[in-house]
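Nothing in this text is a laboratory measurement; each read-out follows from the coordinates by a stated rule. Given the structure is predicted, the values throughout are model-derived calculations rather than measurements. Cβ atoms are built from the backbone, for glycine too; each structure is taken alone.
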Structure I
Amino acid sequence: MALGKTVSSDSALPSNPASYGNDGLTTTRWDAADGEPGHWWVVDLGRVMNITDTQVMWEKSGTAYNYRIETSQDNTNWSQKISKHNNSNTSQVQADYFKSTARYVKITVLGTYSAGSEFGLPSDATASFYEFKVFGTADGPTFHSDANYGGNAVTLDVGNYTLSQMQAAGIADNSISSIHVPADYKVVAYSDDGFSGTSWTYTSDTPSMSGNDNTISSIQVMPVGIVSGATYKIKNKDSGKYLDSDANGGVILAAGTNYDDQKWIVTKHSSGYWTIKNVVTGRDYLNTEPDNIVIWSTGGGIYDDALWSIEPISGEFYSFRVNNKVTDREYLYATTVNEAKWNTGSTDSSTVWVFEKQ
C-alpha cells in the first residue's frame, strides 16, 4: 500500500532521496545524508487504512539494524508498533506484523544499545534501505489475469502505477483480463508504460476486456470524488488539523482524534449542492453566519448557508475547496489560531481540505 505514495524524511542524500524508498525498485534506495542514528522516513498512505504488516529491505545484508516503526492518523500523534532496540536479525529483508488503523507509517533507524544508552550505527552502515512496504486491507480496484475475475488478483489503492510499479505490486505486463471497480473509484489504463499510448477508462466492473485484453502497461487509480452519504474527517491541508464541532455550536480546528465530533456526513442535496452534517446527535449542519463565523446548526433546517459546493483540485487526490452557496460567503478556510471561517473569494492554501473517508 506504500508503493509510489508521498514520502518524507528528516535527511537524505540528493542522489538517494526519500522517494527511492518506495518506488518498487530494489536498485534504488533512500540514504540519510550522514552516518548518525535517529533518522526517520515516513510514508503517507493517502487515507486511513487497516495495516497488518510491513517489510523493509535494508541496504546491507549481514548487518543487524535497530529500528522502530510507528503509525499515525494525523502525522503528529504517533503510536509505536515495533521496537527493535537490540535486533539480532541480520537478514537484508525483515518483516514485522502488527495491526493498526492509520494513514502514516514511520520507520526510525536507531543506533546500537548498551546498558540503556544509544550509540552509533553498525560499522559502515547508514540509515538506508532499498524498499519499505506496507501491507493491509485495500478496497480499491482489483485486477485479474483471467476473464470473469479469475486467475491472479491484485488490489491497488489510489495512485499512479508505471510498468515497474505494476510489476512490483504483482501485475505482469500485458496480463489484465478483467477488473473489479468499486463504486467510488475509476481506473485509467494505458497501452504503454509511463501513462502513454491508447487509454481506456473504467468506472464499473468489467468481466471481459474484449479488444483491450492483455494490453495494459501502466495504470492510474483515482477516486471519483465525494461519495454522497459517506462519513468523512475533513482536514485542513495547511495546518494538518481537522474540522471539529465543540459543544457550544462552534466549529474549530483540532488535532486528529477518533471522536465523532470530527466526523461529518457529506450528502448531495436536491439543489445540487452538498450538506455537511456532524455525526454527533443534535449537532447538525455546517453553516455560515454573518461576521465571518462558521458554526454547526441545530433543528435540522437546510438553508442556503448550510449548502456548499465541493470543488476538486486538479492533480490532487481527495483534496477540495468548499464554497458556501450564500452570495459573498465564499471559501471555508482555517486560520492560524485554529478557527474555521469563510472568506470572500481567496483560493490560497488555507482553503484546501482533505476529505478522509471513514
Structure II
Amino acid sequence: MKKLFLIQLGLVILLSLGLNGQNLLNLPESVVYDSLRCRYLVSNWGDGHLVQIDSMGVQSYFIENEHCHAGLIIVDTVVYAACREYGVRGFNLSNGQKICDVPIPGAGNINDITSDTSGFIYVSYPTASKIYQVDPVQQTYSVILDYNLNTPNGIYFDPTFNRIIIVSYRINTPIQALYLSDTTIQTINYPNLHNLDGITCDENLNYYVSSWYTNAVHQMDSSFSSAQVLATFADDPADIYYNPVDQIIAVPLIFSNQIEFIPLTTPVEEIDHGQLHKPDWRVCFQDGCLRINLTLEVNAEVGIAIFDLTGRSLSTTETRHLESGEHCIQLSCPHLCTGGYIVRLQAGDDIYCKFILNI
C-alpha cells in the first residue's frame, strides 16, 4: 500500500500571446480572482499596470499608470494594490475609480498585501523588515511590526487565530505568525524552505507557498512542519493565489510573462496503484463536439471534463467503467466560442490535462 495525493495535476499554462493577441503581462507579480466578473486581475511588476484576463484568456488593461507593481487583494468591491514606493491604492472593481490612496513615505519596496476581518490592510516591506497596517477608510498607516523579522515577503491573514502568517525571502525561512490581538510575533515552524515569495490557503487549511530557490509551489498543513512539492516551473513563481470558486491555484511566472493554473482535488489516502499505466489520448473539436480517442492499457473508471482558461468547468461526462483497449468518447459542446480550452481526463485515480484550440 502506498499513499497518493491527487494534487500534482497537469499544469495549465495561460496562453495569450498568439492566441488572443498581445500579451500584456510584463513581469506579472500578483494575481487575484474577481468571481463576480469571472476575471483574473494581475499586477505587472514591470510597468505597474493592472491587467484583467477574462474567461477566454483575453487580456486588457483594467488600471494603467497607477504603480500597481506588487501584491493584490480584493475586499468587497475594491481591489487593493501594494504599490512599492507609492504605498497602497484601492480601485472600485466595477469602474476602476481610485477610491483609496495611502502613501507610505520612505518605503521603497512595499510587496505583499492581505486584509483582516476588521477591514484593515497589511503590507510587507522586505528590504526594511517591516509590516505596515493600513486603514483604508481613514487612509492612514502605521508600522505594526518591525522586530524579529528578516526580509518578510508573503503574508496571509488567518481568521481562525486572528493572525498574519509570514514567510520570508531568506535561506531556511521560518513560518512566523503576527498575532493581531497583542501584535506579538511567534515562530510556528521551520519547514526547510528557502527564498519564499507568496503564500495562500485553501478551505481545508492547506497552505501553499512559492519558492524562488526551488522554482516550485510547496504545500503544507496548518502545522507547517513539513512541505511537499505541489508543482515546479521553468522560472520563479511569484505571489500565488487560491481561487476557491474553481479550486485552482494561480501562479504568476514573473520572468516568463505567464500565469499558470494548478487544479486541486481532494487527497486520496492509502490507494495501491501498483504499476502506473498512462493512457494514450488525443482530443479534437468536431461538429460541435469534443472528440476524445483513448487507448487504455488497463481497465479504469474514466471521466472527461472541459474547462475555460480560468479553470471554470463548462461540460463533463459521467464517470464510466471502460475496459482496456481503444475507445472514442464524445462530449457535446456546441455553444463554445473560438479560443483555448483545457480538457481533463480522469482515468482511475490519475488526472491528465491538455490544452486545445477551438477554431
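Computed over structures I, II, FRET efficiency 1/(1 + (r/R0)^6) of positions 93 and 229 (r between Cβ atoms, R0 = 41 Å, to 0.05) reaches its largest value in II. In terms of distance in nm of label points 7 Å out along Cα→Cβ at positions 53 and 69, which of structures I, II is highest? Result for distance in nm of label points 7 Å out along Cα→Cβ at positions 53 and 69 over I, II: largest is II.
If Kirkwood radius over Cα pairs in Å, for residues 109-156 alone computes to 10.7, which of I, II did it come from? Attributed to the structure labelled II. Among candidates I, II, the computation of Cα extents along the principal axes in Å, for residues 45-244 alone that gave 43, 42, 30 used structure II.
Given 21.4, 67 as the derived value for Rg and Dmax of the Cα atoms in Å, which of the supplied structures I, II does it correspond to?
Numbers: I: 22.8, 68; II: 21.4, 67.
The correct label is II.
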